[in-house]
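Each structure below is given as structure tokens.
Values quoted throughout were computed directly from the atomic coordinates according to the rules given, and no laboratory measurement underlies them. Being a predicted model, the structure only gives us computed values, none of them experimental. Cβ atoms are built from the backbone, for glycine too; each structure is taken alone.
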Structure I
Amino acid sequence: MNALPEDQDLLPSTRRALGHRIAVAQNEGRAPSVVAAVARGGALVWEGARGSADGHGLDGNVQYRIGSITKTFTAVLVMRLRDEGLLALEDPLEKHLPGTGVGEVTVRQLLAHTGGLAAETPGAWWERSSASLRPELSDVLGEEPLLFEAGRRHHYSNPGYTLLGALVAAVRGKAWEEVLRTEVLEPLGLDRTTVQAQAPYADGWAVHPWADVLLPEPSEDLGLMASAGQLWSTTRDLARFGRFLLHGDEQVLDMESVREMAAAAAPAEPGLAEFGYGLGMQLTESSGRRLVGHCGSLPGFVAGLWLNQAEDVVAVVLANCTSGLPAGSLAADLLTIVADAEPLFPEPWRPFAEADPAALELCGPWYWGPAPHVVRLRSTGELELGPAGALGRAARFRAEPDGSWRGLNGYYAGETLRAVRRPDGSVSHLDLGSFVFTRQPYDTEAPVPGGVDPQGWRGIGPGPVGPARRSTRA
């Protein structure tokens, strides 16, 4: 994590509010310990801890099990394979991992939990039983692995991410944990994120629901299920990982790919995924703000990692209790405290050093039929097209080598915007996915689909608008 610039530090009142929030959560959730961290702008700006742990103090270096946050790490490995051209997200699993019996399910569907697979493994509860009970993928999937038709609904599946871990191992020719260490953990400097616990680490506990007493939880090696929930980590490592998920890192995945992971790829499922699911990333909303990240749990542990992309803030919460403390919602609360108390300052406006004349020529008002729109050129080099003073479709566009522009978001994501020029080189109109934008409403000199009435714009003369009516009075 970067050194802390003075202007990134939090106000004392904000720090106290964060500390108070985790103190209340630890007390009311009856967790033996809870550790938390907030990072902003790439710097660790706050750490907090409550409770105690046997044999060591509590800080951002103590390991806890992070459960299903492991899935986001596995998804990063799969996206790396895609970016290297070793697979496509639309590939059926069978193409790279034959013989599973669910080979028609695609890589994308597994990432987004839309493959139709069961939520859990058959037999004993896999999180609290020996991995020796599931030595093969067939033991993980069972005789009836598919509950739904692939692609029809979001249904969270732990076996699905076991398959993705096996896919990574098959394509790389190495064990999932080795690939994770060399391709993600080491490049990002996550030296306290490991497959097996490394001291100092917290013990996992169950808290009696009606008495203030504890029961130790077993810590099983998950075997083939490791890629769905095995990892141990710390708040400091997860804060650093969260920054990567916000901005990317050319050593692992670029920003475009991590943003793709954070975009909705699965439909919403009321009560389970109200805001959809990305590619290894959960989506939610808290206090009107869109958050992305993941929650996790294993017997004895709960974990939450949430990112506020708009405010460039990461929050992490780890606790060593099986239930009682909602780590995910607590992490979301920490983001809300920071965003409400200390909203992010916008970047200073800066003009272009040198603007592209061809792009500058496109700026100003355009009309889609009678609807006014405006094109703006930003100092990022992107075009923005949106309605002028009214609701409607808006999007950003990136310049392409052939002189066209590719949509980056919204309705026009992936669509091509072209400036159509007259023989003298001047711009006649814009073509956007068959929509024609002209400099005047329904410009007669532009090829408006359906043509333009030759009588042009006109008013309605005096007299009745509809057919004349005969009076029925005598």
Structure II
Amino acid sequence: MSLNPASENPKSVFRAADIVLDSAYQGIDTKSWQSLFAQARSAKVEQFIADLFAGKHVNASEDRPALHSALRNLDQKPVLVDGKDVMPAVADVWHRIEALSNKWVGVTDVIHIGIGGSDFGPRLAIEALAHVPDIETRGMRMHFLANIDTAELGRILQRALPHSTRVIIVSKSFTTLETTKNAKAVVRWLKDSGRTESQIHNALFAVTANVPAAKAFGVQEEHIYPFWDWVGGRYSVWSAVGLPIALQYGFDTFKEFLAGAQAIDQHYRTAPLEENLPVLMALTLLYQQEQHGIKSFAVIPYADALDWFPKWLQQLDMESNGKSVDRNGKPVQFSCPVVFGSSGSNAQHSYFQLLHQGKEVIPIDFIAIREPMSHLPEAKEHHRILLSNCLAQAQALANGKQTDNPNNTYPGKRPSNLLILPKLNAFYLGALLALYENRATILGVLWNINSFDQPGVELGKVLAKPIEAALNNSATVAADANIDAITAQRINLFNS
């Protein structure tokens, strides 16, 4: 049985910036949509959107705006933060990025050091755009160094050529442990390779909100690219955090990336709720929570170029909205489900068994691209097969199949959205990321959650310090105020 009988089908196809959203398989009838829009208005979604773009302090716990949209405000219309227009400072960084992207000659390797929001966005963009047919590229090797595990560091240093390497250290605070430790290791490698102090200084660049700390580390002031406390790390790829995009593919490509995001922002800001793609996508998830108590959500891009997209979305969604209390400190009824996914059709041969016949209902966003991603002779045929798999999986999940054999019965009524991009290039990649960013903020409003802080990541960092000290000492460890009995026992296992 279909999720939406034809007689009950409301409008299901919507468009923004040439991206199509088809929500027909969500199983939401007209009456339910009306109720969802009433909930959105009750939650003051429209007022939130206006406040967000106006630079109001929507991040209440940290008493600051969340103005990542200003970073892609290519029209440079004034954006005020506490009465001051931030656009001149943003535009100055654009000019500096453009100048640097036109300047580098003979660079073979770029080591981009950052973790979390300082890593996922630029890594995703570099990987995705590498698949765009005929894209202009400088052909530098872009290495992303995030993990404190030296295996990643070792692989990079084995490949990079020290005398033609540039290093970009990305940290909003410039105190992130993994980033600073990895940066020091790369500087040591440059020294051991025979580079002089002057050459090392010329090779180091930084992107940070803490300019004094970057200077103290040894980065020349003219090599420091600022971003601001009103930019959250997971929303920061539009800032100088996205510098690798301009360096590898040119500043015009970086501008196209920003332009795609800006196009979605303009839609998000002006479209009525009933036509607003980020709002509609947020409401479909809320509906499935209310109807089925869903605990997980999958995003499946039928494009190998977007294989990193689910990883980026995991941080965006779960760090923004993975909370159990609301803005007022009260328990929430719903918050962010577990996010997972990978590229189709590979995913079909992994966990789609669970999606089709598992006990849990897991909503899915399918993402498809109209045009093939190569000029190979087989491209059109392969792409047709890829798209047919995408459409077939959505249909099978929605309609299911009843048989006399329980093992071959598919329950169906598994909801999904379909997003269609005209092609994958910098513009539509930017639009796609901004679409999900804005969706995440709307979900925060609907759940009454602050989508712009992340206090839950701090406790483990604090506890890691005394544990590291204990691991550095061969003496037997006993439980104390900082280390409980089980962890003390585990430290002793490592130290024995």
Structure III
Amino acid sequence: MTSSVEELLPGTRRALLYRLAVAQVEGRTPSYVGAVLRDGHLVWTGARSGVEGLAPDADTQYRVGSITKTFTAVLVMRLRDEGLLDLGDPLEKHLPGTGVGEVTIAQLLGHSAGLSAESPAPWWERTPGSLRPELADVIGEGGRMHPPGRRHHYSNPGYTLLGALVAAVRGVPWEEVLRREVLEPLGLTRTSTKPVAPHAGGWAVHPWADVLLPEPAEDLGLMAPAGQLWSTAADLCRFAWFLAEGDDRVLGAASVREMRTPSVAPEAGDWTSAYGLGMQIVRAGERTLVGHCGSLPGFLAGLWVSVADGVAAVALTNATSGPLAGTTAAELLAIVAEAEPRIPEPWRPLPEADPRLLELTGPWYWGTYAYGLRLAEGGGVDLEPLRGGGRRSRFAAAGDGVWTGLDGYYAGETLTVARRSDGSVSHLDLGSFVFTREPYGPADAVPGGVDEEGWRGR
């Protein structure tokens, strides 16, 4: 990603500035900063301020609250990818003595561990972390709200446990692991656990008068992995691109894609949002956005990326309530994605055509359901229904006439080619489902056999 700003169309730039200006006015907030990234390049930044002497830009730090959780989740996924833990492991295996050690690491990442939303009083976001020196002070006696794994219930103490897990496995504090393993490799030089000038101050705006009250900026102590970070619009755009593409220095593309996958069913009746592993997932019209929103007294933040569009947006503001930074970020993203949609790459032929793969293409039948098999790049194949609805999946080549499902019903399932003794193709086997060249061909390997009288009229 470059740091230079590439030109958008003038109308798009004005629409972005207008949307940010309206958000600042309607939200009655001291300042608002926004940024948009497209295909890895920062293409627009903007700021609005209503306070004399406050002139923020994309390099000004704001507190980002729960966006911190996504950073913490990345650290946990790194431990998993290194083989130091499994997401199905109970917490007790790596962090004993918490009192909730039977919950799994995956459940903590996806907020399905059933733990309380907040730590015991006093309110942790507005009081020093020194009031909660031990994990027991964060969890409290009534820390269990629901049976583990049954439902999504957002939990700030859950991410305190994940931060403590990272520190326990690495043997150094969470913030040091974060700096060394994420911030420095990704070049996030303006992201830190404590504010570094230039930074905005946090304010509360009176609900019935245009007057301000400063908010405290406490060090959250053990709760830091749930919401401590300060960052900038430019840095968060870089981080958003990492969440879309991955970076082998930190976390590969497959692992960030796993983070973007829903980890538990949403609430009944709410099919527009879900939660992955440290990432929020929302459906905005026909567009899927992934990222996270955040808030702490005096600050609101939003970070969203549309992987399909190659567009990310960030919005940051310094007020306790009013301006919905997550909504603003989503609207900034939509302005660019809709006004200047991504131009598709040209169609290109495959670099080579293996005759043994070519003979597999075309129609196949699972019973009487008609499917088509098409070659994909890298020796993969796509299987999709030819009529009506049905199960479709992409498959990656695993060598020797074997493919592994990447998505849909057949994700993780194995597709193999069964050949006759003379080397000709008999059928496809997909997780015990047999696909033949004819529907119930009498000479085919159809499970259960085919009636000897064959097809007939009435």
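General observations
- Source structure (of I, II, III) for FRET efficiency 1/(1 + (r/R0)^6) of positions 138 and 186 (r between Cβ atoms, R0 = 30 Å, to 0.05), computed value 0.90: II
- Of the structures I, II, III, the one that 27.5, 107 was derived from, the read-out being Rg and Dmax of the Cα atoms in Å: I
- Parent structure of the calculated result 18.5, 62, given that Rg and Dmax of the Cα atoms in Å, for residues 282-361 alone is the read-out and I, II, III the choices: I
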